[in-house]
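Just so you know, all these numbers are worked out from the coordinates, no wet-lab data involved. As the structure is a computational prediction, the values presented were derived from the model and not from experiment. Cβ atoms are built from the backbone, for glycine too; each structure is taken alone.
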Structure I
Amino acid sequence: MRGDATQQAIMLSAVTPDALVPMDHPIRAIKPIVDRALTALSPTFTAMYAKVGRPSIPPEHLLKGLLLIALYSIRSERQFCERLQYDLLFKWFLDLNIEDPAFDASTFSKNKERLLEHEVARQFFAAVLAEARRRKLLSADHFTVDGTLLEAWASLKSVRPRNGGDPATGRGNNPTVDYRGERRRNETHASTTDPEARLARKGEGKETRLCYAGHVLMENRHGLVVDVALTQATGRAEREAALQMLGRRKGCRRVTVGADKGYDTRDFVSALRARRVTPHIAQHTTNRRSAIDGRVTRHPGYALSQRLRRRVEEIFGWLKTVGGGRKLRYLGLARTQLWAELTATAYNLVRMARIALHPPPLFKAA
């Protein structure tokens with residue numbers, strides 16, 4: 001029997017967003033972690049705003065919104081605010097009622113400076129890591145470091161000589177630029193759209209693009225991100241960022257760090273050993289002598305680190321596909337660093353929720 005298409009809307013309802021989100025939904029394991037981390041950041045939020053004046057959108061809503069943008073691959077903050085108006089799961093995650101209106105997308109832009117000034121994204125990242133440490137999910141001895149190129153939100157047509165060159169010809173938003181035969185280098189050229197982006201390519205025969213360099217320090221127990229950094233794309237960016245991230249770790253005990261053969265240089269290996277770090281780096285022996293010798297490779301832990309370090313590619317894959325990092329959406333190093341920290345936090349939350357729902361098997365020694 002065909003049902004009737006009822007046109008009258010329900011005027012009153014006792015249903016809450018919590019009742020409509022499935023009890024077995026994976027995001028239910030993420031929300032308690034986020035709420036505890038934001039509670040720990042309450043003193044920082046209090047210092048961000050004046051004690052008098054018109055109440056603003058709570059910073060907790062902004063951070064939760066940025067997490068949802070990463071978790072659900074939403075391409076812009078404006079699209080998120082449009083979806084927040086009707087998506088009940090989003091309202092539940094932000095602790096909003098069904099009838100509460102969505103805030104304007106300009107709220108993100110107006111409050112971004114506050115988040116940058118007080119390093120809120122870094123503190124939020126650390127608070128989630130503290131929860132992972134409390135759950136004994138982090139390794140304190142074995143790590144992996146790696147880097148990748150992230151394409152900036154700028155076109156090659158925006159690259160101009162630093163001393164001022166010929167402007168683009170033609171009219172409209174996409175003028176004609178003839179740069180054939182012109183040798184463009186970072187020392188002499190820069191983008192007018194994003195001056196902090198640098199010309200780089202992944203290897204010989206690859207196309208040159210405006211990029212930033214993204215760096216990740218991963219612990220080897222469960223593959224969680226313990227540090228993330230974004231730098232300008234230079235030839236030494238990966239090794240310099242790796243030393244900075246290792247320098248920020250707490251404790252003075254000896255640890256191991258796995259890496260690919262791009263890190264196999266004598267200066268970098270010497271710097272690691274000076275910091276009480278054992279370099280489990282893949283040997284680079286093509287037309288050269290490796291800085292990694294039998295003192296490291298003869299131990300079984302070296303082969304184990306080489307096997308586990310490949311998991312860092314899962315992090316970069318998630319950041320670029322789900323997190324939207326294949327083509328960055330923010331201009332400037334500071335705002336893109338904020339995106340990297342929040343997106344790495346989202347990745348850790350997904351991993352922690354998955355581990356909580358499906359704990360790995362425990363292996364007993366023979």
Structure II
Amino acid sequence: MFNEVKGVIAKGKGLAVEVDSVIVPDPGPGEVLVKIQACGVCHTDLHYREGAISDDFPFFLGHEASGVVEAIGDNVDNVVPGDFVILAWRSPCGTCRSCLRGRPWYCFDSRNAGQNMTLKDGTVLSPALGIGAFAELTLVDAGQAIKVNARADPKVAALLGCGVMAGLGAAINTGGVTRGDSVAVIGCGGVGDAAIAGSQLAGAHTIIAVDIDDRKLEWARGFGATHTINASNKDPIEEIRKVTGGNGVNVSIEAVGNPLTYEQAFYSRDLAGTVVLVGVPSPDMKIELPLLEVFGRGGSLKSSWYGDCLPSRDFPMYIDFYLDGRLDLERFVSEVVSIDDVEESFTKMENGDVLRSVVTL
């Protein structure tokens with residue numbers, strides 16, 4: 001059987017998104033049909049609309065989502081109908097060399113079921129990150145449906161599916177932030193603020209937020225930043241060193257994806273410190289650093305892919321932290337909108353007017 005729902009579609013590069021009829025099939029073996037309750041408006045969806053990820057238009061947008069399992073196919077044993085789930089955009093295969101080495105976030109054979117979804121006229125859709133969740137229903141691989149505590153507010157739970165998890169994981173999983181550390185986070189959007197929240201959760205004693213927007217710096221304080229630096233009128237490297245007794249930070253997290261800010265992150269770390277790149281650069285960007293500085297400073301230069309997370313482990317844990325009052329996920333939600341408002345939400349996001357818009361269904 002098939003289900004007809006309204007979904008948000010990007011039909012061409014740079015064109016405004018449209019709400020159109022989407023045909024979602026019932027689940028086959030290893031698949032799960034999910035009734036979406038909430039979906040965050042993420043920069044990645046905008047990247048799809050702009051053709052910055054691929055040119056496989058039309059795209060079925062939305063991926064940062066939570067909802068309730070509507071139906072399951074054969075051979076599904078991790079969820080049952082009625083379970084409240086967060087959707088992950090990685091479904092580790094468990095058998096590739098990355099999975100076997102204990103690094104499932106780098107899985108080479110991540111599975112999804114979304115290629116079976118079409119427009120009403122039969123046009124095959126490319127679901128954003130293998131999901132497509134700006135709709136009442138979507139079809140995913142069973143491994144993408146992660147059961148969490150049903151007491152969680154769907155609006156905030158959804159955000160763990162992408163941006164918030166990327167930031168939390170950049171600090172905790174990739175950066176290894178721990179008690180007593182000093183941390184700098186350059187770029188205080190949703191991912192950067194999640195890195196700040198993760199650093200606080202891990203016990204960092206000094207958390208320095210860097211941005212060029214005073215409004216975002218104020219938001220960063222709400223997530224746990226102990227110091228803020230506006231890089232439009234102060235040298236962030238010098239200011240970070242002043243805050244840390246001239247030494248630099250133990251962990252420097254770049255959440256912009258830009259050569260200039262990456263260089264700032266590199267030079268603002270302490271001897272043997274760690275740099276984490278979680279901001280997504282464009283394909284044409286390059287960096288140039290003195291090799292002697294790379295050698296002489298020691299430490300690690302890392303990138304963080306999906307916060308180096310294991311969704312089946314991390315999503316339930318962070319939801320429990322949220323329910324216990326240890327992680328303020330509600331602070332990330334700037335506004336609640338409908339699927340008809342996604343294009344307007346993209347504009348607000350580009351202008352820096354919101355931290356996260358969340359579509360509810």
Structure III
Amino acid sequence: MTQRPFPGVWLPGDDPGRRQFAVLAGEGGKGFALEGGGWFPQVTVAWETWGELNAARSNAVLVLHALTGDSHAAGPVAPGHPTPGWWDGLIGPGAAIDTDRYFVVCPNVLGGCQGTSGPASPGPDGAPYGSRFPVITIRDQVAVEVALADHLGIERWAAMVGGSMGGMRALEWCVDHPERVGHAVVVAVGVSATADQVASCSLQIRAIRSDPAFAGGDYYGTPARPVDGLAIARGIGQMNYRTAHELQSRFGRSPQAAEEPLKGGRYAVESYLQHHGDKLAERFDPNTYVVLSEAMNHHDVGRGRGGVARALAGVRVPVTVAGVASDRLYPLELQHELVQLLPEAEPVTVIESASGHDGFLLELEQVGAVVSSALS
């Protein structure tokens with residue numbers, strides 16, 4: 001088995017679990033020209049499936065993960081999958097995305113660290129890309145997903161579902177490839193990254209890059225791991241994913257266990273943030289966190305298309321838009337703007353949750369109702 005540079009990166013030789021893989025070379029085998037000027041001659045994509053593709057290839061549903069997700073959208077902890085599916089309970093027989101009816105595909109995104117080409121993947125010289133991994137955008141990620149659909153022989157998705165970064169990709173599908181989308185469900189996202197979102201992501205990126213062990217992104221194979229910077233970045237993110245009310249009601253000013261804050265101990269909320277940061281550092285690549293955060297900062301469906309209003313005006317795909325009432329990172333006003341600009345969008349469905357942005361992952365009953373209604 002290949003020696004892993006550090007936990008959190010899937011590499012060839014590791015247990016694949018339920019993953020399937022394809023090496024894709026883009027349309028006409030010409031590779032993938034990136035928005036930022038880079039180029040990949042080919043990309044390896046990892047994905048998982050549930051259910052069976054029918055003879056007409058008309059029952060496929062594309063599920064698109066968010067920043068720290070991967071292809072394991074459903075299923076238990078198992079060899080190759082150290083965590084349960086991030087939308088476990090939403091996908092399966094009789095579930096909102098019913099695998100008795102649909103063939104469900106969830107790919108790990110370009111730039112990821114769980115089987116799809118990313119910063120830890122071998123570059124042309126065989127060494128990990130590291131700092132050489134090019135700038136990518138949401139559109140670049142979608143170009144790879146289009147190539148995967150072609151590889152699978154799926155000309156048109158019956159539906160696609162995504163929240164947060166996954167919702168960004170669903171919107172790009174609707175704008176650039178509307179003929180290949182039967183229905184889109186986008187949750188907790190907007191038409192472009194706001195200054196507030198860019199600010200939050202940029203601080204997280206700086207935290208990672210400021211870790212001395214980051215080594216400019218070329219830390220693979222070194223004894224040090226830039227986990228402190230990643231843990232701090234996750235803590236910053238966690239504050240924005242959740243709400244002030246939830247943090248106050250859960251932790252208040254309580255100390256952590258028997259620790260004494262006035263004597264160097266922690267408050268309970270500090271322990272909570274540290275726990276989530278350390279937990280992510282065990283399963284995620286810091287470089288991937290940087291690359292995908294930057295891709296989210298570049299999210300703008302109107303770039304090069306005459307602005308967001310013009311880009312969305314021609315979309316004739318039925319779109320279901322949902323948002324979380326308490327989301328302070330992607331507030332409901334962004335989903336209302338999206339509905340106003342999409343000709344075929346339904347009114348915004350509001351998900352009630354005390355958990356802020358993370359509500360799209362946690363409120364499975366409400367999210368499931370949105371998805372099943374759209375699919376029906």
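Numbers for the structure displayed
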quantity	calculated
Structure responsible for 1.6, with distance in nm of label points 7 Å out along Cα→Cβ at positions 163 and 323 calculated and labels I, II, III on offer	III
Among I, II, III, structure where Rg/Rh (Cα atoms, Kirkwood Rh) as derived comes to 1.03	I
Read-out helix-only ellipticity at 222 nm (-39500 (n - 2.57) for each DSSP H run of 4 or more, over all residues; to 500), computed value -12000, structure in I, II, III	I
